[in-house]
Each structure stands twice: as C-alpha cells, then as structure tokens.
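No value in this document is a laboratory result; all are computed from the given coordinates. Because the structure is predicted, anything quoted here is derived from the model rather than measured. Cβ atoms are built from the backbone, for glycine too; each structure is taken alone.
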Structure P
Amino acid sequence: MWAYESVFYQIYPIGFCGAPQSNDGVTVPRIRKAGDWAAHIAKLGCNAVYFSPIFESDSHGYDTRDFRKVDCRLGTNQDFAAVCKTLHENGIRVVLDGVFNHVGRGFWAFRDVQEKKWDSPYKDWFHISFEGNSGYNDGFWYEGWEGHYELVRLNLRNPMVVQHIFDCIRGWVEAFDIDGLRLDVAYCLDQDFIRQLRAFCNTLKPDFFLVGELLHGDYNQFVSDDKLHSCTNYECYKGLYSSLNSMNLFEITHSLLRQFGPENWTLYRGKHLLSFVDNHDVTRAASILQNPAHLPLLYALLFGMPGIPCIYYGSEWGTFGEKHQGDDALRPSFETPEWNGLTDRIAAMVKAHRSSKALCHGDFKQLVLTNKQCVWERICDGERVLIAVNIDSEPYTAHFDARCGRAVDLITGEMHDFGGGSELPPYSAFFWQCER
C-alpha cells in the first residue's frame, strides 16, 4: 500500500482558502489556491494531501448538502479537478474526507422529508420519528450526531443510502482521480457499512486507501484486512506533546511499546496508523509546547515512531493556534506558504522517513530511556535506524550497544562514530542508519 511509505499534508479547505464561514451561495474558485501550493508541498517532501470536507455544505463542511458538488465557496467540480491534476503531476496523491455518518439540515434528501414528511421517499434515509418534533419544529424528531442536531445522522443500514454514497465515491474517482478517503467519526460508523465500503473501493482502485478517524478503544476492531487500512493514532497524540512538556519521555515510549513493541501482547505491530502532532481539531503544536526548543524534537518523535506521519498546513513553519479560541483560530488562511529553519528541519525528516524502509515499516524497540533522553531502534529487511533524542538543555552521552561502529544521520547526512559513547547535544535529534 502506497500510503504506508507516504507523508501526508492536511488542508482544511474552507479555512485554508479564506471562504465565508456560512454558505453564501456565491461561487468563487478559491480551491485553486491548493494547486498553487503544490510546489511547496512537494518541496516539503509530502506525497499525499488529505483534504478536509470540500463538498457543498451549510457551514463548516461536515454538514453536507450535496456529495456530488464541490462547495460553491471553493469553486466548481472543474476547479477542484484542476487542483487534483496539478497535485498528481507533482507526485502527490489525493485523499478526501468521507463524511458519511451525518449530513447537514440542508442536505437535499432531508429537505425533501421536511417538505413531504411521510410522503417523502427519503424518510428512511434518516433515523426519524413522526411521533415527536425537533428543536427546529420540523414536525418530526430525528437523530443528530452526538446531540448536534444541525448534523442529521444517516441510516447506513438503508441500501439506498449506501448506494448513493458509493455512486458519489465512484464519481469522485472519475472526476478527480482520488486515491483514498479519510472517514470522519469512523468510530460511529456501522461495521457492516465499513466492510461494504472496503469491498466497493477495492473495485475502484486496487490500492485505494481508507483511513478512519478513531479516538480511543481497540483500533483492531476497525483496522483489518476487510475494513480500514489505517486510523488516526489519537492514543499517542497526547503522549507526544505531554512527554515534552512534562520532561518525561517514558510516557510516549511506553505508549509506543504497548502499541508496536516486541512483546507478544503488542496491540498494533504490523499496522500503520496515521500519526500527527496537530490537526484541524486540536491546538497547534507550536502553541501547546511549553518550550519552543522542543518543537523540532516533537517532529523527530513523530517521524521516528511507527506510523504514517501527517503535517497540518502551516504547522511546518510553526504557526500558532489555540483550541479555546475556537475552530477558526485553528483553520486560518495564509496568502502564501512560509519557509524557515523549522521547515528545513521537517523537510529533512520527511525525506529521511520516506527513504527508509525501517522508518516506514520497521519494528520498534527501546534501547535507552531516561526522562529526558531516548534511543529507539527500528529494523526492517536488514536496515537498522536508531532514533536518538535529547530534550534537555544539557548535553548527554548515551552508552549502549549499537551493534555497529558507524552510522549516517539520515537528517543531516553526517557520519557518526559510536566508539566511546554517543554525545547528544542539548535539544537534539538524530536518525542514525547503521552501516550494514
């Protein structure tokens, strides 16, 4: 699967493009801006873009009106097709947000139910009771997503609903040549629907990628040969920044050992989960870290751990944004991409990750672990990479059996000699590829 050796770049289109928060009905080709960023994304080294919702919606994109039409605030289907063509020409795959658990109140089939009530042929597309009433005085009660009644839950047990979704996905492949889907709130989706979706998508493209938004619980219930290829690794998201803020690398290392370590009880060894330090729903990494010197080290942990790394637009140059300020603070528009020393460092780590089988597929083992330093080992097909990180303001000399005399740092290209111990300067990280 191509995704297992990829680095993703996430764009939240409505914010990224500076579109109005509510649908004003005016068609403006703002989405073409994403095509203008293709060179930046390629320079960063990312080879896949995950677009948060792009289809016609009431406001934020997750309240869909029509799966068949790009949101007018972003442009037309033809505008987005041009963007996808540009991205593909730059070697960048395209993954769309599949919001299939719920739709907006403006969804065309729900509007038909509002108008015709019992007589609507779409009344069974939703979870509706005509013996009650909604807070909007629709004349019927319906189930919303987790109490949010602007989001109307779809009935994924209805074959007509499933067929409509599948027809739309087929249309996206035909019109935009998409390469996969990220399933919104996958933890809410019916497992039979996910199985049907996987089987259907396999007929579209043999390497069509499915990644689900999962928070906690057993990811194995959703990630398997007949369901999702991957899911979001929220379990380790908190551990990444928390380990740095608390100066306690035991937290993230023990989480990774639990998920991917060498023991028989390891939960997800062999699976490729989508890993991240921030996204459109959480505080930006630059804002959540207490020590700015830790920001490049946070990315070193991200690119050194097992998983598929994903970068959220703007964070590659250290943009700030805090969740308590509201979603808009997390989803800004930038006129042009920026590039600074942090971006240089991240680009080097992206290149290192994508060029290494061990970093993409390797087993995970702990070699050195203190509160402020760690050395991890990743091995695959004879390639051995050691991830060494020092989050302290003081240098540290790591003594361990490296089982090789010399290595090259995949981040800088510099050679390293293990003789006499390995000195880790303050706030440093290395990806040492051992000589074979």
Structure Q
Amino acid sequence: MKNRYNLRSLAAQAISQVLEQGQSLSTVLPGVQVHLVERDRALLQELCFGTLRVLPQLEWLLQQLMEKPLVGKQRTLHHLLMVGLYQLLYTRIPAHAALAETVEGASALKRTQFKGLINGVLRQFQRQQQALVDKARQHPSSHLHPSWLLKRIQHAYPTAWQQIVAANNQKPPMWLRVNQQHHQRADYLQLLQQAGISAVADEEHPAAIRLLTPCAVSLLPGFAEGWITVQDVAAQAAVELLAPQPGEQILDLCAAPGGKTTHILELAPTAQVMAVDVDQQRLDRVAENLQRLGQSAQLHCGDGRTPQDWCAGKQFDRILLDAPCSATGVIRRHPDIKWLRRDSDIAELVQLQQQILNAIWRYLKPGGVLLYATCSILPEENSEQIATFLSQHPDAQLAELAGRSQLDASAQLGRQNLPHPERGDGFFYAKLIKMSFG
C-alpha cells in the first residue's frame, strides 16, 4: 500500500468484505491496519465498527436520498456513502473534511466518475439532516438489529429486551485484568493515574479495572511486559468460577485467542494447562499472548468433538469449555455479528455445543469440574443446553454459582449475565461437577 491512502475508501472496502463476502471485521482489519499510522488505525476502526453498528439506519437514509441503489461492481461506493453518512452523524470530524475525504474515496476506488454523485448525495443529506434523522427514529430499523435476532431477544427477555438492544448499540467499555503475579490492583491503578488514564476498580472481580475512556494498549503501563491483559470483566469471571488450583491438569477448550488460558496460569502458575482450538491461526494468537506474559502451556490444534485425536487419553481435573456460540452477548464489541449471523445458525451451534460437551465429558476426572461458558444471551445455547446435558448424564451435578448476576431471572440453570453499559458483556456460565459412583 502506498504511503498516501484514503481511509474512507479503505473503510468501504473492509465493510464490503463483511457484508458481501461474509468475513468478520476482526479478520479483515488487521491486514489493512498494519500499513497505517496509529492515529489512522483508530479512525479506520471507528469508521468500520460504527458504520456496521448503525447499518439499518444508514441503509434507510440512503433509500430516502437515492432513487435506486448502487449495485454490482458499484456496491463498494454504496458502502462509501454509508461511511460518509456515519461521519456526518456520529463523529466530530468537521463536515467539510468528512465530505471532501469521502468524495476523494471514489478516486481511490478508481470510480472517479462517481465523485459528483457521492458529493451530491452527502450534500443533500446535510440539507435535510434533521428531518431525515427524526423520521428514521420512528422506523422499525431504529433498533439496529436484524428482525430475526430482535424477535429472539424479545421472546427470551420480554421485560429486558430494550435494555439489551440499547446496550448492544453502544460502544463497549474497555476492561483490563491486572496480572497479580506482577502487581496488586491498587498499585496498577496508581500507575494508570500517573499515566493520566482514568480508571475504576470493579467491586466483584479482584483483578478487573474499567477505563473511563478507552485508549491504545501502547499507552498502558507495562502492557508489553505482561502486567495487564485487555479482557472484558464477564470473560474474567469464567476463570474465577473455574477456580484453578496449583498443580492441576487443566484443559482450556476452544481457547483462542488465549485470554482465559493466561488467566488460568496467573491464578495457578504451576497448573499443567492444555489449550486447544480448531483454528491454527487463532491458536497462534494464544502462543503470542502466552509469550507476552512469560507463560507456557501445551497447545494443540484440534476439534472439540474428537478429543481422542489430541488428548492422548489424558484426564483433567478441570475443563473450561468456552463453547462456540452465536456471540449475541458481545455485539457491542463485534457489531458485524448482527449481519454475519443467520437465524438458522442457532440450531447448528446448539448441536455443535452438545457434541463437544458430550465428547469432552469423558475426559474429566471423577470429582472434576467443567465450566461451560458462552458469550451468548440465547437460552437455547445456555440454560436449555445445560438442562439437556443434565438429563442425559446422571453423573453430572450442577454447582451453585456465587457472585452477582445481571437480569438473570430467565436462567433456570447456570448464570446469565446480560450486556450492560458500565459492566460486562452478555455471558453465560454453568459449573458442572462429575460425580463418582461407587
């Protein structure tokens, strides 16, 4: 990529890869950002994540502003227009600069003949902005969720669905986990204060800190040395509930990108940890995280449905199964989930989770603990999944879970946290103990 680039065209291309090719932003963006200066990396992320967060609103606005949509080879220009609208609506970028850079994006996309169209549509929006925005708020698309997902959330949480949707549509808080092998949390809070970074300690989770304003990891004291890890507080709770002990044999299944693997080793440095993931590229990120924190674990690329291929008959004291799921609890962190997921995915994921649970249960020692966790808020993947498992495994006992939960009345089994503006993501946990008979 040349030194001179147009960020708006890069954002439009990234959004096209998500919406037209089904790729995730977390896959697309790193390859683009590596060529950018840090300030531009942050802006590109803001443009892509923000546009996908409010996609239905931008689509509706374009329908009002254009007689017919741009299709086929011009589809990327449609996404460029969305990026332009997003800047005018949601960023502090001066309108003239947003307009000029977005129009210039057409040249960067080798569609110079469309500069007039891009300019005309965005200027028309500026003239009609207040009236259009007021009208958009009354439209069903104002919930900013696909209809199938909205219906599922409304059905599962008839009294809380509006809170969930509102939380999903917000930017996520940035949470840190202090590596207490290096610092006590109070000491690290002082280091943040000295660096001019405002933060608060969480009341329930002993290593958790929430930044009042997110910042680049390069600004965090000791990040490269492994003093802290960026990890949502709800994800931190999973390893706390697992409660790893020194010297135990522990399996972290579906381990990538490794936040929970490193947390296990922070709490129990002498534990023998095996981290397994089906995706080698994502497993490489586990290795990177272990290296940054100066830890070691046994890494295997393998399928959770076939542990006999990588387990070598080993039995574990504790298993953390962070099951593949719909990720409906982390939409605020990954707004592309709303447009990549399909209603039909849920039944397939439930079946996959069931297969992994059944397969790995045989490798848990009698008296051992399996913590089932998802970043989903859908009961089919969570409490209903556990109810099915318990009905089929008389040697499985559900343990009581201590700790605070948010709006968890719907979870008959396990603990269901819902996304909250100042707290964690949507997460489910169920702690299963393997009973010994005879």
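Listing for the model above:
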quantity	calculated
Origin of the derived value 3.1 (distance in nm of label points 7 Å out along Cα→Cβ at positions 5 and 349; candidates P, Q)	Q
Which of P, Q leads on mean count of other Cβ atoms within 10 Å over residues 213-220, largest value	P
Structure with the greatest value (metric Kirkwood radius over Cα pairs in Å, for residues 157-204 alone, set P, Q)	Q
Given -8500 for helix-only ellipticity at 222 nm (-39500 (n - 2.57) for each DSSP H run of 4 or more, over all residues; to 500), calculated: source structure among P, Q	P
